[in-house]
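Asks: These are the structures in question, set out in turn.
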Structure I
Amino acid sequence: MGYCSRSQPVVLICAGRVTRNGRITRDPESPVRLPQDRIEIDGSALDKAPTIYLIMNKPRGVVTTASDEKGRETVYDLLEPGLPWVGPVGRLDKASEGLLLLTNDSEWAAKVTEPASHLDKQYHVQVDCVADVDLLARITRGCAVEGGSFDGDRSEHLRAKGARLLRHGDRNSWLEITLDEGKNRQIRRLLEALEVRVLRLVRVSIGPIELGDLEKGSVRRLTPEEKKAIDRALVVLA
């Protein structure tokens, strides 16, 4: 209903702050029939918030979280006051920058980030070497990287869907790397395993949505055409 993140309701429900049709329920998995059921939080009726879809050019150094125990700037500091609650669609780590989607449509966000959707995401990556054909091939071929499993003890195979050279200088290169899955810090961990250091990492597109000329730190709403384009891409991939 666009009230908060997908995890926060569990805390509210277990605390007895949520009622369904006037009765407290402490079971987060208890089924709800919308719009027939009346949901209240702390005695106030919960109405479905209007859906909102945002695109942000996240600057480097800003964390993708609602609050930070170290007092660092978060993506929420860049949003205009008065917006409904929105959550990030996927993540960009603190050192990464570029395109970040935010929405209060949690079902849509789950579809975009679902690994099975294989929605292409493109990144421009500056590395500390002059990339050659062999390095590009190794990036797409991939390799086993330790500590990638949930418990951190087993390795996983990391690879990119595509990699090409954009430009290079005497000591470094800019690559365009395409992923069709979203594993944690995938590009950084893969390149580190290949003994390549990432200097900058900028996400430039998610499916048909491109960062374009959106200024760093700026936020705008997705146009209806952009929203339809990503929905069509998800249908085709499904």
Structure II
Amino acid sequence: MAGDVSPRPRLYGRSAGKPLSARQARLVEALLPRLAVPETPPRSLDPAALFAAPSEVWLEIGFGGGEHLIAQAARNPRIGLIGAEPFLDGMAKALTRIEEQDLANVRLRRGDARLLVEQLVDASVDRVFILFPDPWPKTRHRKRRLIQSDVVGELARIVKPGGRLRFATDWADYAERALETLERDGRFEWRARRAEEWRIPPDDHATTRYQEKRLGDCAPVFLEFVRRAAPS
């Protein structure tokens, strides 16, 4: 119902690029509606209901070309993967890979992932991946970064106790500020004790095309957090 859905926050950056191929356009027209996560009022969408009895539900925010999302889906057929991405080219590339690999455990939302997160019910997601989001490196643009206190609060709401959140970036300042923001929230625990735990990609990581471009100012940093249980 109108008025039940949260107002849309401003989404910076472009959402479309070069024209799609005929195949991509067909997939956006025909396949995307079948895989699209419906828009609902806040805190009303159970993501597990989008799949056939998934063992877990994982969410990737800003999946780019879909390399990591599709690799995880192919490796973990019993897990439901939800990918959110505003960029039409990335959505089309993911759809192409989904069709080629005949994946049944992926659902997609084109648009601002913050709205999707707001719509999910509490403690409904087992893992969240935020891999190499737009760094907005200029000081005056830092407010545009995804990792802000309000977003972290919403992520803490939807991630199950014991669930995990992985954040990766190749911008040193973003890594430092993201770590500070997540720890300040208090509901996520960073358990790394040695440099290798954030400098070496996790065993289950799938390299993304953006990562390979090495556009940042440092080597990739992988921060893995665990959602703390609520105090009894």
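No lab work stands behind these numbers, since they all come straight from the coordinates. In this text, all values refer to a predicted model and were calculated from it rather than measured experimentally. Cβ atoms are built from the backbone, for glycine too; each structure is taken alone.
Asks: From which structure (I, II) was Rg and Dmax of the Cα atoms in Å calculated, if the value obtained is 20.3, 69?
Replies: Working: I: 20.3, 69; II: 17.1, 56.
Only structure I yields this read-out.
Asks: Ok, one more. For which of I, II does mean count of other Cβ atoms within 10 Å over residues 111-118, calculated from the coordinates, equal 20.6?
Replies: II
Asks: Next question. Given a value of -5500 for helix-only ellipticity at 222 nm (-39500 (n - 2.57) for each DSSP H run of 4 or more, over all residues; to 500), point me to the structure among I, II it was derived from.
Replies: I
Asks: Suppose distance in nm of label points 7 Å out along Cα→Cβ at positions 79 and 175 works out to 3.4; of I, II, which structure was it derived from?
Replies: Of the structures listed, the value fits I.
Asks: Here mean count of other Cβ atoms within 10 Å over residues 87-94 was calculated and came to 22.4; which of the structures I, II was it taken from?
Replies: So the calculation was done on II.
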